[in-house]
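Right after this note come the structures.
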Structure P
């Protein structure tokens, strides 16, 4: 049996969510797990997609900005960049052509869904796995979008590579994803527990 392509989606592992404007202590603790997951995916030849929360200077005037009035992930700023621990892995020359970056202006990314659809036209997708932050906002949004764009592909979330706004909201999001037939790996093994 020919194995299909595996896709790893690394959601919003950006400075503003880890050490910046929306700092999250739990997010700091998942970095080593996400590093290992990224290295393994690169070694296995998997497709790698980074989503990047991307806002403009008028962020506070947007619908999201009115509901979350904390300026963050402004395009091309330090807070917008992927954390240095992950950048140091993929900036090596041999990996640059194997990784795609998708900027998104809100929680879920239609561009991600369309790219998954595009991959599926060229090759069978065996699974999609998501890791990153925040479990209860962007991870769940993109997991559900992935399921919508590839309804017959198993979608996984590695809980040990995720952090929510709070531990409680992380757990609520995990339960919601399970109810939507998203497979959860390493539930209860989060390094911040």
Structure Q
């Protein structure tokens, strides 16, 4: 197994560790979860960079990399639901699941034709948007839990968390719509 694929596997293994840190209420758990999430996000950036630079892009990597991203982001959104952090987080999870099921279905249709579809540019923008929203939400929650803040500041931070997560949900919808449009030939073929 090459280095990029090993980094992707590490990201898969970090997802449940991250979720446990996020939902287990101990002192500074948001900070611990944030650090693990950042490390996992760096592996995402690094595996793609190494794979492209060394020209070792593999079908396994194209397949597992998006799954690793989804595990990590779903872990965060599920943790947000458990901890009641973001307004409408259940709907955000629904939107993300809807997009991922549609994308996975198209990938299966493409695989039946012998094709592997890698993430496109808008999909990468969506992932960056989700990761940014998650990182900032975790950072804000750490600040809220670690400092004695004025209620107005806490309210503003919590409102910002919801706005950021919902922006990522809109990016998710746009990415999914673009993915469907770009790969409509697999839907039209009826295979």
Structure R
């Protein structure tokens, strides 16, 4: 079975590939299918955005498709940046600018609780299913670690005494929000493959 990952984010694709490698499926990225248009994420929830991305590809290529929408939700910011995590510092931004803004808006805040959330939308033959994962942590002011991407260097996990960026890919793929969502997704795909 072919499964398209509706993403061009190389880090995200690497994580997904690693976590789904033991399934009997052929994973394809957007570059593999020569899809290079921007899919506008107009949703206000992770579910809506993941659906927009997955349905755009599935309805065009008629192949099973997954799309992940994930982000950082900070308690003191009423859940922001949330679905706007990727463009928290503006449309023309990057990880560095987003992280600088995060530290700046939290500088006088004592409550630093946050969570990473990942929602994956899976569409196959028009049937839509969702898988979700979350991990809790605390936002720190000084980055730690060189692994990962996005907000990982500032997302500290007290139970591990490490930031997400201090974890190896193997460690991250056991506990991350995306790993937990993919674990749930794996069961959905496995059912799909075996019910054919």
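Read-outs: derived from the displayed coordinates by stated rules, not from any lab. As the structure is a prediction and not an experimental result, all values here were calculated from the model. Cβ atoms are built from the backbone, for glycine too; each structure is taken alone.
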With Rg/Rh (Cα atoms, Kirkwood Rh) computed per structure, which member of P, Q, R shows the largest figure? Q
For distance in nm of label points 7 Å out along Cα→Cβ at positions 6 and 62, structure among P, Q, R ranking highest is P
